[in-house]
Structure I
Amino acid sequence: MNTTTATNTVSSLTLEVPDLAAAESFYAELGLGDRISLQTSTEPSDGFRGFTISLIVSQPANAEQILDAAIAAGATVIKPAAKSLWGFGGTVQAPDGTIVKVATSTKKNTKPASRDVDDVVVLLAASDVRASKQFYVDHGFVPGKSFGSYVEFETQPGSIKFALYKRHALAKDAGVPEAGSGSHRIVLENSRGSFTDPDGFAWS
């Protein structure tokens, strides 16, 4: 095993939210209580905050259950659940503004539906993907999948996956306008120490 890769662990995400109690209730409904930490923040943030959280599941029925639970808990639908060329999924915006995509590459159900999530992926918008990729390489991260405006880094099994995506492409994928300003309202917990990337994303 590559020991450098093994230390690339994104252990949790901290979201800064305006209403702590409401956010705790929402993310509990999505089953993300052990992956997402919350703290109150009044830092100004407007429009697209430059990141999305993707929940990867094993089949369409699971995606539908999670999306239905998110909507019932107060999420706003951005992209309704639907089949596509790549699989099945949908996108919602949490009450705190975080964009959550639930997706599967499988188009058929093979077992009873559940809210089980196989992988959590955080995608960060990069204004210059090549420069940001080099920044993370310099901080010890090892690139895995990489094509065009997308770079996914290798992480330990079981940890949150992490990728960079060109800002306009990530906004288009999320289904929202690219414009946004102010705080990202996210901090990524990792094994590499504290730093801030070229686009202002904070790690601790």
Structure II
Amino acid sequence: MANWLSVTHQKGHYESRPIQIPIESGGVLSRVSWVSEASSESSRITVQTRHSMDGMEWSSWETCINDGIVPGLNEDTAVDQHHFMYRVLFDTSDLSKSPKLKEITFSFEPVLVLFNIGDQVCKPEIWIHKQGNGDFQIDNQSQHAEVFRFKNLVHDEEVYVDNERQHIESSLPVTYRYKDFNDQFLSLSVGKNILRVRGDARIQFRYQFKLLQ
């Protein structure tokens, strides 16, 4: 038999249109956060997302955690103009305390994922071909966010770094980039290395795994 609570229980939802992620990357760091007015006792808001590689075939809806990753989109997800959608589910048993969504934010950041399948840390050679003037930086999230950074690089300049020998060369004549470097050479720990790249450049890596005899 229906009671007054079940009769007055209200639900609703909002569903977004497909949104394209303007990133081409072998992996992505994602995050979703929102601000709402909802009482867990009488009303609540649930945020869910799904994603698609082509905008036609979609994954199932998955529930998000506030200030957590977007389900299914992480450093191991190859992203090439992916699409995603979100929906918000509203649920209340007290019409005087209807839940409200004030703000929702999605962020996506491309990352490089390199696997060191050796037994020891290896230090790669890197070629950095700068696009536009400015700084360039690599943060290794697997090495306590160690930062490899150059300042004041010039458009079309190529900087070569041998991290093993701590050697730096610039394609510009009579230019020494040691003074513009933070003296933190890049190393790859054993296993997965998640690299966040800041600054516009084309990058090439070369490295050799080290195995214990």
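Just so you know, all these numbers are worked out from the coordinates, no wet-lab data involved. Fair warning: this is a prediction, and the values are worked out from it, not measured in the lab. Cβ atoms are built from the backbone, for glycine too; each structure is taken alone.
Quick check on the output: -500 is helix-only ellipticity at 222 nm (-39500 (n - 2.57) for each DSSP H run of 4 or more, over all residues; to 500), derived from one of I, II. Which one produced it? Attributed to the structure labelled II.
With mean count of other Cβ atoms within 10 Å over residues 77-84 as the yardstick, tell me which of I, II scores highest.
Details: I: 13.1; II: 17.1.
Going through I, II one by one, mean count of other Cβ atoms within 10 Å over residues 77-84 is largest in II.
For the read-out Cα extents along the principal axes in Å, a value of 43, 41, 30 was computed from one structure; give its label from I, II. So the calculation was done on I.
Taking FRET efficiency 1/(1 + (r/R0)^6) of positions 13 and 189 (r between Cβ atoms, R0 = 35 Å, to 0.05) as the criterion, the top structure among I, II is I, with the largest value. Taking relative contact order in percent (Cα under 8 Å, 6 or more apart) as the quantity of interest, name the structure among I, II where it is greatest. Of structures I, II, the maximum of relative contact order in percent (Cα under 8 Å, 6 or more apart) occurs in I.
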